[in-house]
Each structure stands twice: as structure tokens, then as C-alpha cells.
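K.L.:
Below you'll find a set of structures to go through.
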Structure I
């Protein structure tokens, strides 16, 4: 098994800057941290090659795109079919995240919808799947934080 690389303060600082804005230029990082552009380039290359930085993403405003309804949907699945069912569900465009979980439910989904009817249809289709035995859904009233990044590096 490959040993994890320890991050130093420079790596952490570069990552923090890019977490705030992945489009930050090397020159802007140089101005903020006072390290050479060559060093920034080399550090980022190593972070990418070591799999610490996996890519640079686009953050969309889902509400402005019309996806105003967020639901957490917990799904109970017959155990030996969990992988197959979750593989099918991950193809649905409404599904933002899928977590295989411990406890009474097999998985938790984070989904976004435009209309209440879309939610109804999605949950109905989910419940009609042969090995899905139960769903529990909760509408998100307010989102306080939504990030997969660990800010406190």
C-alpha cells in the first residue's frame, strides 16, 4: 500500500487558495504567498501526480438553474443487490451524491429537483425497483454548507 505524502505549509496554502477559487492563476498565488511561479508549478504537479488534487471543477448555482428542491433520500435495499441498485441510481441526473451507509438504510442520496412532481416521480420509480424495500425522504429547508473540501488543512 502506498504511503500517504505529508503536506507542508506551502502545499496547504496553495490548496486553500485553490479551494476558494480553482481558477486562481500562478501569478496570483505568487503574489499572495511570495513564492516563485516555478515552485508553485512544481508543487501543483506533485500534488496532482500523487492524487491529492484530482481535478479542477466548475461550481454551478443550482437555484439559478431552477433546481430549488433538495432532498435527502435514504434507501433500504436487499443487501446482496445494493451494488447493482446503486449503480443504476447513479445514472440518474437528479442524483448529486450517493453514500453506501451502515444502519437500517443501505444508502443515502442527495438529489436536486425543479418541481414537486419530479420528486414524486423519482421516489415512485425508486420504490418500484425490485430490491428496494423502503425509502425515507426529507426535504432540505436550508443549506448551510455544501462542500466536499476539507478547509482546515
Structure II
């Protein structure tokens, strides 16, 4: 059964982080530069929140806050759900669906060690299915020859 560790083994463990005292504008620029939809908020190397495009829309734009002066700590999502490396993909998918989130930071004994997104899970599942289809095709066609 596939785990979060399997996904991180393919995509890597790079996580873009910010601190709670950064501005929304700074975070938005970082997200745009890296082409990502969210950043993990750290304080003393501990995950204290997550800031996503959804937070920008709901807590900044819709409330007419100034992104240059609004701090991440005032608009981040907290508490943030995390998972362990050993978490099964089915558990993460159910959690994402139930809580309507698309990003889950991954933590181990040393702290933040990755992030898994709904897109990561989908890409992993598609790849696994493609491998299965290829295996079954070769099995069937080998029987015919």
C-alpha cells in the first residue's frame, strides 16, 4: 500500500516556507515565483500554519485588506493538519476530501520534511495505474505469441 514516503521519494522533500511576520504580498510573490499554491508557516522550525491561494482570496481580497501591511499570522490557516511519512495515501486523500484542503505538510521526529498535495497524490495514482496497464498489456500480448 502506497505511503506519503513513496510520493516524496518521487517528487522530493523541498518545502517552501515563510515566517508568520512576513507580509501577504511577500508570500504571494514567493508563491508566484515558485509556481505553487501554498507555503508552510514556520516558527522556530515548527509548523504553525499554512498560507494558500484560498487564504488570499477569502481573508485578504474579500476582506479588502492591504497585502503590503497584512501579516501572514493574521490570515494563515491554523491549526494546520500534518501527516507522517508512513501515512497511507488513502488516509491523506480521505483527510483532504473531508477537510477540503489541498496541502498537507509532512513531519517526522526532526520536524517538517515535505509536503503532499492533492495534485501529488493524483499524479502518483495515475503513474501507478499506467504501470499496471503496461504490465497487463505485456502479459496479455505475451500470451498471444
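Only the coordinates and a few stated rules stand behind these numbers; no lab work does. The model shown is predicted, which means the values in this text are computed figures rather than measured ones. Cβ atoms are built from the backbone, for glycine too; each structure is taken alone.
K.L.:
A value of 1.00 was derived for FRET efficiency 1/(1 + (r/R0)^6) of positions 71 and 119 (r between Cβ atoms, R0 = 30 Å, to 0.05); which structure in I, II was it taken from?
P.N.:
I
K.L.:
A value of 3.2 was computed for distance in nm of label points 7 Å out along Cα→Cβ at positions 79 and 127; which of I, II is the source structure?
P.N.:
Corresponding structure: II.
K.L.:
Sticking with this structure for a sec: Using distance in nm of label points 7 Å out along Cα→Cβ at positions 7 and 31 for the comparison, can you identify which of I, II gives the largest number?
P.N.:
Looking at the calculated values, the largest one is I.
K.L.:
Also, quick follow-up: Taking -10500 as the value of helix-only ellipticity at 222 nm (-39500 (n - 2.57) for each DSSP H run of 4 or more, over all residues; to 500) derived from one of the structures shown (I, II), identify that structure.
P.N.:
I
K.L.:
For structures I, II, calculate distance in nm of label points 7 Å out along Cα→Cβ at positions 39 and 103 and state which one comes out highest.
P.N.:
I
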